[in-house]
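Novice: Take a look at the structures below.
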Structure P
Amino acid sequence: HAAKVGTRFEALEPIRQGVKARFGAYGRGVATGLAIRHDNGSQYTSEAFQHELRFLGASSSPSFVRSPEGNGCAERFIRTLKEQLLWVRSFDTVEALRLALLDWARQYNEHWLLERHGFLSPTQARRELMQRQAA
């Protein structure tokens, strides 16, 4: 997701997109058991953001204040995004950035091999996890 201003409502948009993509729907309790890791920024600690998480059945998992290492996976992901897209291209519009982010995310999820997943892509690792849970 991309927006000119990062409000609490804009912070919810990637949550909405992800929940709908992973759970097939968006509604009360659909994401029960999901923990949303976030920093302690005002967007994520706002009542609107927290209320939406409760509505979905997801739990809030804030990182520890002044401890970025507690959010290491997210920090490493953002670094990869910056190195592969944001620092190497310029965008004339927010819409152009949004489309580039979607394309980058698709390529990352389908082709980026992660050691912590046994050198599987995120899509492959998710598929294997779902198959194990269904068995």
Structure Q
Amino acid sequence: YIGGRKARDLTDTGPYSISRNPLYMFSFIGAVGIGAQTGSLLIALLFGVGAFGVFLPVILREERALATLFGASFNDYKTRVPRFGPRFGAWRDADILEVRPHLLWRTLRDGLVFLMVIPIFELIDRLQISGLVDPLIYLP
């Protein structure tokens, strides 16, 4: 929806019609999920707080840039669409989507980072179960 058009057009269709920051919103959910893979609610919460702490300054900087680029159009968009959302009832789609394959592949590759931690946490779990590694602390 936004690939290659970020600074040229104000995108307000598809996922951007229900959340101003769908990529950050789902990255935040992914970070909490990664933390949950440890089996600890505390770690899941810490990952969520960490992701929020990283994303919020970026979101605020991007919003200032979008306000400068798009002015009143962006202000109208802000009143219609929540910063994090989602507001599912507001979904609007485009009739035609322009897809740039190299940007799609880059986005998919970037998303694989979330999957990489699963085998790492599984390895740590197996090492603990086998007794080769002792947990330093136990968390809820």
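A short reminder: the numbers here are calculations on the coordinates, not readings from a lab. Everything numeric here is computed off the predicted structure, so don't read it as measured data. Cβ atoms are built from the backbone, for glycine too; each structure is taken alone.
Novice: When you work out relative contact order in percent (Cα under 8 Å, 6 or more apart) for each of the structures P, Q, which one comes out largest? Present the calculation step by step, with values, prior to reporting the outcome.
Specialist: Values: P: 19; Q: 37.
Across P, Q, relative contact order in percent (Cα under 8 Å, 6 or more apart) peaks for Q.
Novice: Out of P, Q, which structure matches -0.31, -0.93, -1.48 when log10 I(q)/I(0) by the Debye sum over Cα atoms at q = 0.09, 0.15, 0.19 Å⁻¹ is calculated?
Specialist: Working: P: -0.31, -0.93, -1.48; Q: -0.39, -0.87, -1.19.
Among P, Q, the structure yielding -0.31, -0.93, -1.48 for log10 I(q)/I(0) by the Debye sum over Cα atoms at q = 0.09, 0.15, 0.19 Å⁻¹ is P.
Novice: Which of P, Q yields -16500 for helix-only ellipticity at 222 nm (-39500 (n - 2.57) for each DSSP H run of 4 or more, over all residues; to 500), as computed?
Specialist: Working: P: -16500; Q: -20500.
Here the read-out was taken from P.
Novice: I have 15.4 for mean count of other Cβ atoms within 10 Å over residues 13-20, calculated from one of the structures P, Q. Which structure is it?
Specialist: Values: P: 15.4; Q: 19.0.
Of the options listed, only P reproduces it.
Novice: A further question follows. Thinking only about FRET efficiency 1/(1 + (r/R0)^6) of positions 53 and 101 (r between Cβ atoms, R0 = 35 Å, to 0.05), which of P, Q has the largest value?
Specialist: Numbers: P: 0.95; Q: 0.55.
When FRET efficiency 1/(1 + (r/R0)^6) of positions 53 and 101 (r between Cβ atoms, R0 = 35 Å, to 0.05) is calculated for P, Q, structure P comes out on top.
Novice: Separate question: Ranked by distance in nm of label points 7 Å out along Cα→Cβ at positions 29 and 45, which of P, Q sits at the highest value? Intermediate results must be reported in sequence, preceding the final value.
Specialist: Details: P: 3.2; Q: 2.2.
Of structures P, Q, the maximum of distance in nm of label points 7 Å out along Cα→Cβ at positions 29 and 45 occurs in P.
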